[in-house]
1. Of the structures labelled I, II, one was used to calculate distance in nm of label points 7 Å out along Cα→Cβ at positions 156 and 308, giving 4.8. Name it.
2. Comparing I, II, where is mean count of other Cβ atoms within 10 Å over residues 84-91 highest?
3. Assuming 4.0 is distance in nm of label points 7 Å out along Cα→Cβ at positions 36 and 252 as calculated from a single structure, say which of I, II it is.
4. Of structures I, II, which gives -8500 when helix-only ellipticity at 222 nm (-39500 (n - 2.57) for each DSSP H run of 4 or more, over all residues; to 500) is computed from the coordinates?
5. For structures I, II, calculate mean projected area of the Cα convex hull in nm² and state which one comes out highest.
6. Supply the structure label, taken from I, II, corresponding to distance in nm of label points 7 Å out along Cα→Cβ at positions 172 and 316 with the calculated value 0.7.
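We did not get these values from a lab; they are worked out from the coordinates using the rules stated. What you see is a predicted model, and the numbers here were worked out from it, not measured in a lab. Cβ atoms are built from the backbone, for glycine too; each structure is taken alone.
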Structure I
Amino acid sequence: MLHYPARPKGKVRLMKVKVGINGYGTIGKRVADAVAAQSDMEIVGVTKTRPSVEAIQAWEKGYPLYVAKRSSLELFDEAGIRVEGTLEDLLQKVDIMIDCSPGKVGATYKPLYEKEGVKAIFQGGEKADVAEVSFNAYANYQKAWGSSFVRVVSCNTTALVRTLYPLHSEIGVEEVQAVMIRRAADPWDSSKGPINAIEPSLKLPSHHGPDVQTVIPDINIYTTAVKVPTTIMHLHSVIVKLSKDSTDEDILSLWERFPRIAFASGSLGIKSTARVMEMARDMLRPRGDMYETVLWRDGVKVMGGRTLYYYQAVHQESDVVPENVDAIRAMFQLMEKEESIETTDRTLGIGWKIV
């Protein structure tokens, strides 16, 4: 496999990181398109476990298609879908595999990646011990520098870290209490519930707080979660006890420095997650995706100088996509943190503000 030394400043890198996607589904297809948009990396293949419309779409996009399980080769042949080989064949061609297989399945592939000497990125559905680093570009980019195995944390954890990291690092956080109001399923998934019900997670606290601590170890955070019958977005209700007196304007000015935090305004008619996603469609985002964590500007309030309240909306299908791209650059030591984030944001069109 190729080894990439630290990138000299001002020097043009001619070689591209060869990237494979294991699992061309909800996250995998989005990550594939984001990687393909970068000048320093390329998609050399994607895998599917069985014939599907996404397998056909991968072929139409020019992504070489491979079968995740050799036993499924016959199914693709019967469906008339051409494949280039198996996952094992793809591993001979890549520098890194981004594993986007279903939660808890990705870890089962790790021994194969290790055997072939291929780096890998896992998603938030895996346990933290699958990788050397649980990753968020803002909070711990450098910790993934040169790593072989990295876990990009879940959509909810990504959103929490994006807004809490600036507060924690620049103002100080004594305690966080957050409620995850979770969508029941992705929009395409008609097999899951609840229907006409609100379902609390009775495991208290929920796993989201400890997951945030895999990225920001010294933050004091407690979370609960409820599942609601919507498929559009998650919503977080967050209360933060700050270490020093601050105003609404102080908090907003701080967050405005981070392009992956975007703002909506109820006074302009954006009063729901449905309206946030309609805004993404109006922006002509691919698939109507919202990579940013979206806060309601008029829903940010500091009480008594040190108790901060805010709401944030999280698009579960796409907010981890830019983090996967930045993780590749950190693992191959291609760019320093600020340059990588700026490059990723520019190529994906991240960074809008609505006042």
Structure II
Amino acid sequence: MSERDLGDRFPAVGDGKELEPGDSFHKEEVQLALRNGGMPLEGLRYPITPTGMHFLLVHFDIPEVDAKGWRLKVGGLVSKPMSLTLDEIKARPAVTTVVTMECAGNGRALLSPRPISQPWLLEAIGTAEWTGTPLRGLLEEAGVSEEAIEIVFSGLDRGVQGGELHSYERSLSTADARREEVLLAYEMNGQPLQPQHGYPLRLIVPGWYGMASVKWLAGVEAVAEPFQGYQMSQTYRYSQEADDPGEPVTLIRVRALMIPPGVPDFATRTRLAEAGPVRLRGRAWAGRLAVSRVEVSVDGGSSWAEAEPGEEVSPYAWRGWSFDWQATPGRYTLCVRATDSEGNVQSVDQRWNYQGMGNNMAQRVDVVVE
């Protein structure tokens, strides 16, 4: 592709032109975006996301943890309370699982009106190899009482949200906590967890949105009542207004993303591609379910054609797809959508909710073909 002046085809956003009011972001959103990194969409080319490219969301501060003094405490309604060192956890049976993890707020910044929070576009995603020991074995050894209905997981990160000072804590039903794929993970992509990814130990709950995979894990407690901590009762809800409790966010919804073709305009990320054959590629995933179909549209969603599926690497990980497009000169809006094994299809239009959770509307990529 030759170098030439394309000023007539790409707006000079960032070079003096003001953004529309609806495109403006609050200072607090910018601050959150600078702390929490997304995966560049070109990272979809990797079956396993390099650790430094995997998305990251840190609610409060990254805790300072000395692994030598750290202990995982297992208690509550158990017959054998435990306090385990990292070495004792590593001495237990080990499992490595490839898991696609997505933030429940992925796509929030595309909604209108936009909920004011971490302003994800489509980059809150990543797939890693997690190594750890199954949580189920630990719960069996601790002897969880039949009276227990939930397991509460407490992280070392602590702060204020919604006016409430608290540690980051989430719970799972005892049935979900005992699923064989749930891990106490101490390695990511074959290396010890990095501080920002939960060192020295974190929970991994395959198939669920990322909020369930508590980082900097310090406590596991069996309880007889539903846990009503802030991160369970006040956020991660499918609410329609501020005082609507809504339904809890749980499993990942079906989604497909494409690697944007061609080259980008620096500010707008509109793509420039050459006329001729263009192979579109990307990944699709559906939490605990399988992806049954991926479809591509080159006309903004008016018509769809089926893509070629790639190999599955794990029941809980994305799979590749590809589509051959014969591009002719013009402006295009490319879209991609997936269907899961239960027939759920991504919507072309947004399905709005107050907190911007579980938004899986089809990706749109603007392309100029010359």
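1. Working: I: 2.1; II: 4.8.
Source structure for this number: II.
2. Working: I: 18.2; II: 15.1.
Comparing I, II by mean count of other Cβ atoms within 10 Å over residues 84-91, the maximum is at I.
3. Structure of origin is I.
4. This value belongs to structure I.
5. Structure II gives the largest value of mean projected area of the Cα convex hull in nm² among I, II.
6. It traces back to II.
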